[in-house]
1. Here helix-only ellipticity at 222 nm (-39500 (n - 2.57) for each DSSP H run of 4 or more, over all residues; to 500) was calculated and came to -26500; which of the structures 1, 2 was it taken from?
2. To which of 1, 2 does the computed value 25 (relative contact order in percent (Cα under 8 Å, 6 or more apart)) belong?
3. If you work out distance in nm of label points 7 Å out along Cα→Cβ at positions 14 and 102 for 1, 2, which one comes out largest?
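Bear in mind these aren't lab numbers, they're just calculated from the coordinates by the rules spelled out. Because the structure is a prediction, the values reported are computed rather than measured. Cβ atoms are built from the backbone, for glycine too; each structure is taken alone.
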Structure 1
Amino acid sequence: MSRSVNRITLIGNVGRDPDIHQTKNGTKVAHFSLATNRRAPSGSDEEERTDWHRLTLWNRQAQFAEDYIRIGDRLYVEGRLEYDSYERDGVVIPTAEVIVREVVLLTPKGAGSEEALDEAA
């Protein structure tokens, strides 16, 4: 079987404080949005556009998000992209979310400190 890769790297700003939940078996999960900007052609000029990404963090990373990540913070994240869909009022709505494997807080907290947590730690 040939190898394949599903990896996404983002640097952006947190769009809302993390929404923290626990699964039925007590596993902590955090959801929040991350904004990235890009230049897009618009007639004779380039227009800056914002793309929004839904992030999901599990276990210790979810705890890290609950303790340290706030709206406006700048983050570096690595993970994998997962697609799904749900139905609302008879319409199927596709979704995409980033399952985060590594997160680095780039916003200085205090005297230029940097916080990081990856799943291997």
Structure 2
Amino acid sequence: MQKYQTAAARMMLALVFLGLVLLRLSAIMSSPDGYLQYQMTLGQFGLPTIFAPLLILVQVVAGACLFVGFKTQLFARVLAVLALFLAIVLGRAIPEVFFLYIGIAGGMFLLSLYPQTACSVDNMLKNK
């Protein structure tokens, strides 16, 4: 039963980033200047415009790989570092966000220590 709980935790942590990026992409697509608005929003937090595509790319790739359990340890660490980065950058303006992302980073670091979960590509490849 425990292996299914860790698989559910892995998928829920991945959905944090996948959900956020899907909402962001939806907002970008709903307006003709949506991408520019996204870049301007990041600029308000002191981030250069190059971070706009990088954040989207990292969240999509790492979130999807974590969701299916491919290279779980690696992508959990990548998303943990991203969560810490977002906690520092966004937490300066919105203190509540700091604590949310710190908690997510903690969950990601814990997942990176115990990456063997059920229903994962890693397990399927290991069993072959």
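1. Numbers: 1: -2500; 2: -26500.
It must be structure 2, since only it matches.
2. Details: 1: 25; 2: 30.
So the calculation was done on 1.
3. Working: 1: 2.0; 2: 2.8.
Of structures 1, 2, the maximum of distance in nm of label points 7 Å out along Cα→Cβ at positions 14 and 102 occurs in 2.
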